[in-house]
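The next part holds the structures, each set out as structure tokens.
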Structure I
């Protein structure tokens, strides 16, 4: 079962891929990227200088106790990361 969050998170990347993130004061080490996709924002919500992409990553990560699955989103317009969803 998954749960929706939309919580801001801090993410470290290597070559554009998330390698670890902090959520709820816990460091999560990314063990595997399960999926990655890009969604372009609607053309009327973008500007010439910013295409407004949202990049999604579904990852398996270890917060120190057990591996879980998480969906992370990077918004190029705001340059911020969110934890969108987590699976039990």
Structure II
């Protein structure tokens, strides 16, 4: 009973982080913030989808979703650093 609660709390944290970065994006219109918001939202959706099937988390789609979220963050950081140069 504790594990679904903790996964829900993790999902809530991801959604809160997404809202936090989305708020900064509305103020600055910086692409980095919207990329972070999208990545955290994807991670939150992934956490919500794993709640009913905790025992099958070793499925490949879970890791592919995480890979997509981290790839969004990496690409956003690289693009931000290229804009400075």
Structure III
């Protein structure tokens, strides 16, 4: 993401942080603004051009738009609950 969970540096990153906090799940962040190599590598790895990028249990889930829709539908909460119980 751009920034950290304590100091998001764009609105999309802040949105994802707020959703994860609402769901009360533990999560970590990487500030891609601090490392251009990491920023480019993650875009290639995920085949996703924008940030933030949400990974759940090591698998790419999506960006802010997908996270918001999955949160609204309840899909994100279900997936996170399954992952945390595994």
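Here are a few things to note about the model shown:
- Structure (I, II, III) behind the derived value -30000 of helix-only ellipticity at 222 nm (-39500 (n - 2.57) for each DSSP H run of 4 or more, over all residues; to 500): II
- Structure (I, II, III) behind the derived value 3, 15, 26, 27, 18, 9, 2 of P(r) over Cα pairs in 5 Å bins from 0, in percent: III
Here, each number is a calculation from the coordinates, and none is a lab measurement. Since the model is a prediction, treat every value here as computed from it, not as a measurement.
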